[in-house]
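Rule-based calculations on the coordinates, nothing more; no lab input. Being a predicted model, the structure only gives us computed values, none of them experimental. Cβ atoms are built from the backbone, for glycine too; each structure is taken alone.
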Structure P
Amino acid sequence: MSEVVRKYIPLLITFIVGVIAVLDFYTTVPAIRGTFTVLKNWGIVVTAFALGVGAVNLFRVHGKRIAERGELWPLSGWLLFMLIVFVVVGLSTGKFDASWQYKWIYNAIMLPLGATMYSSLCFYMAMGAYKVLRIRNIDSLFLFLTAIFVVFGNTPIFPAAFPGFFYTREWIFKTIISGAYRGIRIGVGIGAVVLGIRTILGLERGYLGRA
């Protein structure tokens with residue numbers, strides 16, 4: 001019985017939920033709409049429990065590091081402290097988007113940290129761009145020229161002095177990149193449909209940790 005539950009019950013649940021989701025999108029039957037609404041609400045509940053499990057796991061891992069005075073243990077202590085502060089402030093002040101205390105903490109701590117991280121990454125991005133844009137053949141030459149027009153077209157001084165940079169940049173975005181992006185979106189859409197069908201039929205079992 002345990003083998004049946006472990007192997008077939010998850011596939012059956014996935015099939016039923018997938019069929020209900022598809023029918024909710026293409027039909028207007030009240031029973032299906034109500035059932036799918038209940039399923040979405042349960043999804044929110046499961047997500048909340050997953051966040052709780054993630055928080056408990058953070059306390060377990062970093063608490064052990066603090067107790068053993070492991071590598072960079074003060075940073076682990078700061079992580080747990082800020083986690084507690086965010087949770088306490090968020091739950092005690094009501095809605096996150098209506099709390100000035102929560103907004104202040106976010107704007108004073110999270111945003112500067114994000115800006116610092118991206119500013120440190122700019123050096124690696126510049127090095128990566130240098131390696132990618134080195135001219136080795138005709139293809140890399142076209143890539144280099146395109147990058148030059150796009151970068152210079154995004155800066156205010158070059159389009160003001162040489163309007164051709166701006167118009168060339170717009171042509172690249174609206175003609176070349178737009179056509180390539182449509183092809184990518186078509187491929188992603190087809191792949192998503194195929195993956196959804198395989199998941200509903202039980203042919204795709206990666207979400208169960210199986211090959």
Structure Q
Amino acid sequence: MGWRDVPKVPTSLTLHPAVLERVRPGMRVLDVGCGEAGAGEEVRAAGADYFGLDLNLPSLKRAVLRFSVVQGDCLALPFGDGIFDVVILRAVLTVLPEDGRRLACMAEALGVSRSGGVVAVQDFMMTPEQPLYQERYQRGADLGLPQGAFPVEEGGSLLYTARHATEPELRELVRRAGGEVISLAVHPSPTRSGKIINGVTLLAHPKQDLSRPRA
């Protein structure tokens with residue numbers, strides 16, 4: 001069973017104030033990995049138009065009753081270039097452990113952002129000071145996974161592979177995708193299991209108008 005089929009997509013991150021401050025009346029906001037569109041009300045309250053995208057059909061069936069949402073993949077966003085003022089990636093990179101997929105996701109987000117628009121990343125940072133996570137990172141390393149990656153299991157089965165980031169990794173990811181970091185703040189964040197670890201809120205914008213390659 002993959003993300004398309006699970007009954008509900010777990011989420012623990014609410015929109016950070018630094019992200020909400022970027023949302024203005026009349027803007028078009030894309031929430032990538034929206035789940036049940038939990039951020040929709042806050043975006044709508046700010047006077048902006050909310051659009052959500054997720055792989056998970058059960059969540060989208062609940063979200064579509066209130067918001068404009070579509071099933072899709074962050075690696076190939078089904079939107080034209082440069083049409084959104086704010087693109088939100090909330091706990092998306094953490095479920096993309098491979099370098100190539102992380103880069104593709106960031107490039108897509110920057111590609112659909114208008115000139116002067118913002119890509120807002122909220123995610124999890126490496127927290128090796130906590131023994132539990134140090135053990136998980138070591139287990140991932142023993143399995144040959146990238147730095148900061150580890151398997152997440154539920155009921156004895158693999159649910160997904162998570163990857164926590166470092167600040168240099170995130171900055172390099174944005175640069176390679178054709179963007180520029182505006183701000184990066186590290187702060188405590190809750191995981192889906194209720195643990196508090198290092199979180200990050202990163203704001204970036206495209207360096208120039210980007211044209212994404214088409215198949």
Structure R
Amino acid sequence: MYELFSINNVFFTVLGYPMSYIEFFGTIFNLWCVYLVVKNDIWNWPIGIIGVILFGFMFYQIHLYSDLFEQIYFFITGFYGWWAWAHMRNTNQADAKELSISQNNRKSNLVYFFIIIFGTILLGYFTSNIHVYFAEYFPEPASFPYLDAFTTILSFAATILMAHKKIECWYLWILVDIIGVWLYFAKDVRFVSILYFIFLILATRGLLSWSKIYNHGQQKI
């Protein structure tokens with residue numbers, strides 16, 4: 001079973017690059033998930049859960065431990081989101097007020113800024129020493145512990161902001177994706193790097209789309 005999830009279990013080779021099963025199918029499932037989110041399709045949740053499981057095994061093997069913890073977070077929230085969407089389908093939403101796109105005020109942005117900074121320091125310190133604290137489970141030191149922690153905390157903050165339809169979420173996702181393109185290329189999981197480049201394009205489109213909707217709403221006020 002371990003061999004099936006091994007980063008060294010090569011599916012095929014393209015241009016001299018050995019593509020593992022776990023990298024290929026993890027990337028496909030995560031990209032499929034994002035596509036279904038755009039389509040507002042409830043199947044994005046189970047598809048996404050499969051994707052985060054595959055990425056969790058992959059990140060563990062390439063020693064990006066903050067990303068591993070991020071996948072655990074997405075795994076848990078995936079089941080919650082699946083339940084929430086299914087519940088909303090069975091609930092009369094006719095009288096519900098749709099959450100509108102908005103911007104954070106300066107105070108809220110400062111709060112998020114300090115949470116991201118301190119969260120990165122704490123998670124980065126923990127993951128940089130995780131091979132000491134839990135040597136049995138994490139025998140190898142973390143790769144890029146603070147940079148990896150930074151993108152993980154950014155993702156947590158972006159997820160919360162997105163849930164409240166705050167435009168600022170897209171700035172965070174764009175930053176996560178830019179770093180991700182370089183980080184995963186440096187860790188030699190190039191298919192994942194390409195995935196994050198696609199995410200970067202989608203996040204940029206999301207920012208432009210949400211900004212247009214927000215500005216249009218402001219003109220009506």
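Consider the structures P, Q, R: one of them gives 1.7 for distance in nm of label points 7 Å out along Cα→Cβ at positions 58 and 130 as calculated from the coordinates. Say which. If you can, show how the numbers build up before the last one.
Details: P: 3.7; Q: 2.6; R: 1.7.
It was calculated from structure R.
Where does the value 1, 6, 12, 17, 19, 17, 12, 7, 4, 3, 1, 0, 0 come from, among P, Q, R, when P(r) over Cα pairs in 5 Å bins from 0, in percent is the thing being computed? Walk me through the intermediate numbers first.
On the way: P: 1, 5, 6, 8, 10, 10, 9, 12, 15, 13, 8, 3, 1, 0, 0, 0; Q: 1, 7, 15, 20, 21, 18, 11, 5, 2, 0; R: 1, 6, 12, 17, 19, 17, 12, 7, 4, 3, 1, 0, 0.
Among P, Q, R, the structure yielding 1, 6, 12, 17, 19, 17, 12, 7, 4, 3, 1, 0, 0 for P(r) over Cα pairs in 5 Å bins from 0, in percent is R.
Matching task: 10.0, 30 is the computed value of Rg and Dmax of the Cα atoms in Å, for residues 138-177 alone. Pick the structure from P, Q, R.
Of the structures listed, the value fits P.
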